[in-house]
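Below you'll find a set of structures to go through.
Just so you know, all these numbers are worked out from the coordinates, no wet-lab data involved. Here the structure is a predicted model, which is why all the values come from computation and not from measurement.
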Structure I
Amino acid sequence: MADDYFDSRLTERRNPRSHTIDTASPLEIVDLIGAEDATVPAAVALARGEIARAIE
């Protein structure tokens with residue numbers, strides 16, 4: 001696959017909410033990861049139809 005294929009995926013883009021992770025404390029990093037993980041259920045709910053079709 002071409003590099004530009006990966007660059008267009010959301011998972012390969014820089015996350016503006018974590019742009020200072022390199023200077024964050026361990027607790028701040030854990031909090032950031034927890035906050036980002038908390039967004040997953042809503043994203044799955046929005047894409048549930050597409051996910052079900054992919055499983056079929």
Structure II
Amino acid sequence: MDFILEVAKPDYGIILNISENHILQFPDFNVYVNEKLKLPLNSKNIIYNRDDPKLKEIF
């Protein structure tokens with residue numbers, strides 16, 4: 001995600017959920033969540049699913 005953010009400056013960051021689907025690619029759940037949030041948090045506007053319990057805690 002860091003490389004993408006160096007190249008592109010998004011106007012919108014969209015995040016639908018935070019789940020343990022891709023957790024195997026990361027050392028732990030917190031690292032996964034932080035990586036997944038990089039794009040929306042570095043965008044001018046954030047669109048997120050308010051029905052997702054984990055996103056509700058963050059936003």
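To which of I, II does the computed value 119 (volume of the Cα convex hull per residue in Å³) belong? That value comes from structure I. Given a value of -15500 for helix-only ellipticity at 222 nm (-39500 (n - 2.57) for each DSSP H run of 4 or more, over all residues; to 500), point me to the structure among I, II it was derived from. Derived from I, not from the others.
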